[in-house]
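Take a look at the structures listed below.
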Structure I
Amino acid sequence: MDNPGHSTRAQAQKYVREHFAAGAQYIDGRPARGTSGHTHSVVDPATGERVFRYELAGTDDVDAAVAAARDAFPGWSAATPGERSDALHRFAAVLADRAEEFARAESLQCGKPLKLSREFDVPGTVDNTAFFAGAARHLQGQSAGEYSGDHTSYVRREPIGVIGSIAPWNYPLQMAAWKALPAIAAGNTIVLKPAELTPLTSLLFAEAATRAGIPDGVLNIVTGTGKEAGEHLVAHPDVAMTSFTGSTAVGKRVAEVATSTVKRLHLELGGKAPFVVFDDADLDAAVHGAVAGALINTGQDCTAATRAYVQRPLYEEFVSRTADLMSTVRLGDPFAPDTDLGPLISHGQRDRVAGFVDRARSSARVVTGGEIPQGLEDGAYYLPTLIADAAQDSEIVRSEIFGPVLVVLPFDSDDEGIRLANDTPYGLAASAWSRDVYRANRATREIRAGCVWINDHIPIISEMPHGGHRASGFGKDMSVYSFEEYTQIKHVMFDNTAVAAKDWHRTVFGDR
């Protein structure tokens, strides 16, 4: 126990190998091995060490999971809102009771600092579960009314059926929750495919649902490749809806496959969030917000601050102070209590990020960072990086990097700042920094994004929706607005006249 961080890591590795020995699938209330004939490994990105090798799901596993979800749907959809609510309240309690177990597994597979898993990922998931436990009791349609004069109409809001969801590797626990909770709260059943790199907490999440008394088959996990398991899930004729979070390029393929069976589709895709600093902003707050907003989860966040536009009077000081603050961020073992920033998800992702920065050097200024830190070469680490003076049309400004890189550009007029913020195909998130309420309100109106923060960047809450515009996708996660994705509307109409021969029948036969 001389080094508590390493002791915790060893305990987490041992736990994973023992706990998931039965396989990385969870179908009809129990773990199972994949039958594709191929294996994959969970690798600790902080060390490059293989933690857990498992059998990938094949099409037969997807079929079994969909069948379990289909069989569970009649009973679960017929449960009262109160019954589903009670089950989700129990679910939240189980998650809270196992919080440390989830946090360690999340940090091990993702490389997140343990303080991020403990203080953000896990409590956010518990809160989201508790929120949907309450929201399950408020799935309401429109009030009844006599709109034709001779009939009473009302609207039923009903579950869709089996949902096939695909989640990314950057927030595996929270994404599992965002996909599953509104779906099952509304009475659907679900088959979730997590990323092959990070299946552990999705499996724990499904296991916790079973422990909470949610019926077998309501929540199933298939861990396989996108090409085999993912596409088969999206194309499956018994899957009524697909929800996908990931890159815009893969989202286009998901949409193409889903269209072949006329499925409902929900896409939360990439982002390139602008961070607009007007010249009356609190500079200290903006600098702190930029560093935190750019480096959250090592920048592997589709809402992360990636493009800072700073009005010219503040530009040079913003660049200097942001670089100084970035240089204080501590990289290291995710299980060590003093680590601020962990590795990227993989060495491949680290090299991809480094490639963006290296290509930018010829036309932009790397103010700080821009290299692999000494002493941490075994892990997928990359220094927090600030780039200044890049061209608006350059790759480093236009493309989603998904790493700890912030690009800063100046602007002159307010019109120019908002125009530059909107000069992107994406539209997921943005922030504006000003002490002028009129400036701030203009930014919220005119910046085209699904979320616009004022004088902050990143916070999310269960009660509010999350989703994008344009190439960032469509549909909402979290909040009661997510029920629009996971329910369908039915109009019910009752005749009130008890008359056999209706007046409108004459348009088909007879006279008035």
Structure II
Amino acid sequence: MALFGKGVGRVCAVAAASTTAEMSRQVRTASQVARTIELRLDWLQSDAERARLVRWLKEHRPANVTFLATCRRKEGGGKFAGDIARQLFWLSQARDAGCQWCDVEMETFRELPEGFLRAHPVPSRIMLSIHDFERMPSLPRNIVVARNGLVDAVKIAAQAKTISDSVRLLKVARRSRNFVAVPMGDVGLPARLLALREGSELAYAPIGEATAPGQVSLKEMLRFYRPHLLNRKTQVYCVIGNPVGHSLSPLLHNTGFATRHVNAVYLPFLVHQLSDFLKAIPDFGVRGFSVTIPHKQTILKHLKECEPLAAEIGAVNTVVVRRDGSLYGCNTDYVGVLRALQKKLRITGSRVLIFGAGGSARAAAFALVRAGAQVCICARRESAAKELARAVGGEGIPRRALRKESFDAILNATPVGMHPHEGISPLSPRELQCRIVMDLIYRPERTKLLEIAAQKGIATLSGVNMFLAQGFAQWEIWTGKCAPEAAMRRAVLSALRWRS
């Protein structure tokens, strides 16, 4: 029997703030969508604030919510500066205020006599938590929590430095009962979101400020990823890259899945080493993935088969995982560039400069040449620009010549100016001698480069147009269904404008 019920009850909203006013606001907000709430008493700035919160909880505790009280000492990675006696005092106060569970860290548990907590007036259900903020510790095959033992559940929250670390922790969750698995860190985020599917009793999400590395907010977790609805039949898709935290691909694809009622989820994987991710594909049950910087070209050697156009481009942004586990690659960036630019420019006979020589630049170059454009390539490394120019039958142009050259359009295919470094432009005003500037970056929607171009009276084209077009094509390749383009577009544009 599930300790915290089923469905959304297994998503634990974390209320953490320095004042009672803010924490009580968080509780009220969370209680509208969550059925389990952790109160981080150690985050409150003083005992006076803790006393105020206890009084507020006694009078205003939302009905039908399970409360888990935590007053983690600094020795255990929390913020509470008091000793064990004061910690247990506040947990007792939490029980009086209606908290059914308490979380006691290993650093406190091992200093207490055996059975002490069961006899102490803390909340009747006890979770023993083990934290390692530096690494993934050695893990047992499974966790055994005796029904009438010293605690009711065990939680392991540990830093996942590799995707393999996350896999090891999820395997423990699969084999254990009354166990909570929390892979921490940006690399551990996908496993954190899949933990409920793998058998973890809870998945944590902050209402306000993050309380542990790699968390996503409660709103984002429930709206975008819906972890409480995932099951063994859920198809897993993802984006791999470094960086990947800026990506709106999860919003785009998960909106499509929700709109079409497809039992699937799309997750962001921060991938430092491509081999680390590829080895974990069977463990996560990945059916397909998007590829972004810096893996678009290196993924090629791991494919069993590749569509001819992607092979010619020499870069892949979309991979299908076949039933036998082999990988098939294709490129939808090509489609995205053409669909976006055709709305502003008659491509046939035009002269277009592509700034950059990576995977996105290669897709743009091949797309434009096939559509009849004269393509010029300029990049930070002149040798890379010349190599790409030769591959497409274009022209390599050194950076120093840009102030004297003119073009119908200039495309930025570098990550310079991408969130969170919005204030940077890859090109200076004097280097923009053209009628149209297109930035393949979509976040922010209006980059510094596009601002400079607009100030010069040059027409601009945001990368969001390309992003949407290539994403629609990916979604249809994976699902075999028609993408709900209107809903997916609305979700992305709303997010971009809200975050700008």
Looking at structures I, II, which one was FRET efficiency 1/(1 + (r/R0)^6) of positions 305 and 489 (r between Cβ atoms, R0 = 41 Å, to 0.05) calculated from, given that it came out as 0.65?
I
Calculated from one of I, II, Rg and Dmax of the Cα atoms in Å reads 26.0, 83, and the structure in question is II
Distance in nm of label points 7 Å out along Cα→Cβ at positions 81 and 433 - highest-scoring structure of I, II:
II
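Where does the value 17 come from, among I, II, when relative contact order in percent (Cα under 8 Å, 6 or more apart) is the thing being computed? It would help to have the intermediate numbers written out before the result.
Numbers: I: 17; II: 9.
Only structure I yields this read-out.
Comparing mean count of other Cβ atoms within 10 Å over residues 73-80 across I, II, which is largest?
II
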Of the structures labelled I, II, one was used to calculate Rg and Dmax of the Cα atoms in Å, for residues 193-440 alone, giving 20.5, 61. Name it.
I
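None of the figures in this text is laboratory data; all of them are computed from the coordinates on show. In this text the structure is predicted, and so the values were computed from the model without any measurement. Cβ atoms are built from the backbone, for glycine too; each structure is taken alone.
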